[in-house]
Structure P
Amino acid sequence: KADRPVYLLVDGERVEIREATHLTGMGAISCRERLKEELGRAFRVVTIGAAGENRVVFATLVADNDSTGSSGLGAVMGSKNLKAIAVRGTRRKVDVDDVEKARKLRERLRLELKSRFAFDQMILPSLVNPDRMKKDVCYGCSSGCMRLTYTAMSGVTGKFMCQAGLFYEVRAKRYYGELNEVPFEATKLCDDYGVDTHAIETMIMWLSRCYQAKILTDEITGIPLSKIGSKEFIGALLSKVSHREGFGDVLANGTHKAAETLGSKAQELITDYLTKTGYNSIYGARLYITTGLFYAMEPRLPIQQLHEISVLNMLWAMRAAGMENIHVTSEVMRAIARRFWGSEIAADFSTYEGKALAAAKIQDRQYAKECLVLCDFLWPISHSGLSEDHVGDPTLESQVCAAVTGRDIDERGLYKIGERVFNLQRAIHIREGHKGREDDSLEEFNFTVPLKGDFGNPGCIVPGKDGEILSRKGMVVEREKFEQMKDEYYQIRGWDVPTGFQKRVKLQELGLGGVAEKLAGEGLLAQ
């Protein structure tokens, strides 16, 4: 930890730790722009806002193009007195091993994306003036996806898409009675304070319930809970949380801890929706079954893994509703499941059969994908408008890796990398106190509270036996079958079934023998 506020400068081969006292207290966006003015626009900057400086547990990192890093990474930087990191490359040419193959893959990807239904355009925020929205895709993007920026009437511009663009929309419209720019302003405030919009959305739900139950008031909190949905409310909430001011200090520790501080009545108000990650349950086990293993095994919201199932299923649901321009039929869904998830029955959400294998395959693929830094909106290419059976190609990621790096790697080899990374994370998780099977659990509401709806799928429609349309609305997770699914999952992973601890032989197989020795020394390795 630095003894004073600093930022890290990386300029080619030169690395410096520089004084950042003049940046202390600045918003993340303001700090980013200040450093670009001081150093030059060629520098790429990631920084934290007040929430990170004050170690709010859900503080984010904010980088160029309003890209953000969640799960408390802002608090980690803040704990080191590290305000920002500024990087400029040396403009060295990046060598591609097989340029011609890479070009062919790029063209194939372009055609694949052009042939598919643009699902991402279905989940854009409503706008008071759509003409003020424009595409703002990542550098080198092949698809031109939904990544958009909005320019408000005030002239302020910023990212406005997906959950971050939607989280305050309904409440603002309810409060004002019409669409306006307050949802955009809320998103910009979250970015500048360096606060996770998903965590704040979940917290607002709980605060609203506490207000209605007369557990909290405007006077108790110093926050206008009577005006939830207004610009005044979101501004006051974010300021108090980010600066740990008054009741904001309680909220800065997360919704779980805040509810615990207030007592049992407040805790009861989170028991039907809040997951152990501090977020509300989306694409959960009551709907997709398989995703229960993701929620149980992962230390943070496993959104990439959830997307592999949920996005494909939503396309299937739209086709089932009569959208003929979407090619994900029940037959295609089963074929995709066979190729990507290990069995056709993995796409039958009336049964727990095949879900453990599907979960392991999806996790390995997604961890490998993250190692390659491939876009979650595009990869994997599971469905295709070009192939005769409309099934995508799971080998594309390994082909891209081989073309760029020259490594002799195939689909199986790439997934082995994903499995290795996943097991390394598991070992760290166990070392830090995760109790294996005991903690590989779901919140009680999954087993007791019937499903009412889900984001993007209010009817809870999924394919059942033989692809028939099945609604899981009103359903819960069957506890005994979930535990049996865990048994199968541990066996597939090569872990110990009774404890959920890793085995030496599996870690050695993955080249993690040293990790096995350390776990064994702490009594955390199954024999």
Structure Q
Amino acid sequence: DKIKVPPPTFCSDCRLQRRLSFRNTHSLYKRKDSFNGKDILSIYSPDKKLVVIDQKDWWKDGWDPFDYGVDYDFSKSFFSQWKELRDTVPLQSLSNSKAVNSEYCNVAEESYDCYLISASWKCERVMYSDSIHIIKDSMDLHVVFRSEFCYADVSCADSYRLFYSQDSYACTDSYFLYDCRGCTDCFMSSNLRNKSYVFKNEQLSKEAYKEKIKELNLGSFTEIQEFKKEFNDMKLNSVHRFAQILNSYNVTGDNVDHAKNCSYCFNVTDGLEDCKNIFWGGMKAKEVFDSGPGVGDGQLMYEVFDTGIGAFKNLFTSVVYNSIDVEYSFNCYNCSYCFGCLGLRNKKFCILNKQYTKEEYEDILPKIKKHMSGMPYVDNQGRIYKYGEFFPVELSPFCYNETVAQEYFHLSKEQAISQGFLWKDKEVRSYMPTINSADLPDDIQDASEDILNDIILCGHKGECADRCTSAFKVTRDELSFYKRFDIPIPRLCYGCRFAQYFKMRNPLKLWNRKCMHEGCDNEFQTSYAPDRPEIIYCEKCYQQEVI
């Protein structure tokens, strides 16, 4: 009632999948700048008939978004008109503001000397990582915050020299930890709190622990693979909290911190209140529904992603910030009372990038919303889109397997096409590998700088269902990092490694289950499916067992 939007006609999963099909963080291409013809790196592949310019030029005053504005045409559906406008308005090649020497990064704000990181903020000298904040001198991280000198960690935070670990926080100089807090000098252990010198869940003296570590060859790829298998077995035998919900009240979901009265929320923090179906959000967002990723610091938002920072009543928007009463718009900043716009900054009372007076805007907008329902958009699957639905998937500027949707709702080519999505076939690579990854030196200390000249055949050889690039190279900074921390050279390209890290986290779903502790009848909603083998405890039993 507050936002005066009709109820959705798609389920929550389909709505999330639809939003994610408009978000590309990983797929980067070389294409020509539409203004000057120079080569640029872009999230839009060169075959897309779009106007794409260097993001630095996009922010300059060399173009005017009003030059592309059009009158609303009541003989066409709104979504058709919006697509026509979208195809003419200049788009940013990447989202990488305030970045220094980080050209190959996307959705990576305030990055310094970074390479192939995404969904990140304030990182320095970080490579091959996603969903990270305030990280320094690290590699291969996924959902890691405020950490330094780390490698191959998933869902960790506030750590220093932490390697191959998951769901661990405030840990230092440790390897292969699961669900540990405040630990130092620990190896292959789980469910620890404020411990030191624990080796495979056995408490040792400092001297005995150091001797055990000396016996290991952590620079050997073969040994690390064996440790990874042992780590997975250890996780299965560890106690698992039904959900990571901290400092919260009346909340369901997973990976939630400081939230109140929220349901079905995942990966949210910092004061979320009265929200539902949120994925990757926070910053005191209030009364936000069916939104994410990237929502925060706003109120009354619905079906949005990458939207917030002083936002109020934003509906069906993406990449819209510090704006009020904006609907069906993309890439707009500091705007108010805009509908169906792209690329606007500091504007009010605009529709399809055309300026109106306040009186004109308030007169025509109800007519447009009524027209959207009276003349809805019908996609190639026969699905009807009226006012109150996010953009049709076939209007996405990306193919399905270029987007984040493929990670959370994995489809084959045949499945994607049958559901109305576009699909991009893997490009034929012009390079020829010079070495098979299986032939790389087992020990990092045996790797010479000659490897910097090699094109390494990925272990999956482009045959997997992930973002395999078939081959990869090792950079000088990367090799130095491996040698410094005694880490073997990976055998898979980053696309395949990312897929492995991603699969370590639970899905964005909840199941009703019962605590597995003997004698406990507590029931809860958890992201662990009933057929999974882990030991799942309610909060009370978990605290008694672990703390």
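Read the figures in this text as sums done on the coordinates, not as results from a lab. Quick caveat: nothing in here was measured; it's all calculated off a predicted structure. Cβ atoms are built from the backbone, for glycine too; each structure is taken alone.
Of note:
- Of the structures P, Q, the one that 51, 45, 24 was derived from, the read-out being Cα extents along the principal axes in Å, for residues 347-466 alone: P
- Test item: helix-only ellipticity at 222 nm (-39500 (n - 2.57) for each DSSP H run of 4 or more, over all residues; to 500) calculated as -5500, pick one of P, Q: Q
- Among P, Q, structure where FRET efficiency 1/(1 + (r/R0)^6) of positions 371 and 483 (r between Cβ atoms, R0 = 35 Å, to 0.05) as derived comes to 0.65: P
- Taking mean count of other Cβ atoms within 10 Å over residues 59-66 as the criterion, the highest value among P, Q goes to P.
- Which of P, Q yields 79, 60, 40 [Cα extents along the principal axes in Å, calculated]: Q
- Answer label among P, Q for the case where distance in nm of label points 7 Å out along Cα→Cβ at positions 387 and 427, calculated from the coordinates, equals 3.4: P
- Given 0.05 for FRET efficiency 1/(1 + (r/R0)^6) of positions 19 and 267 (r between Cβ atoms, R0 = 25 Å, to 0.05), calculated: source structure among P, Q: P
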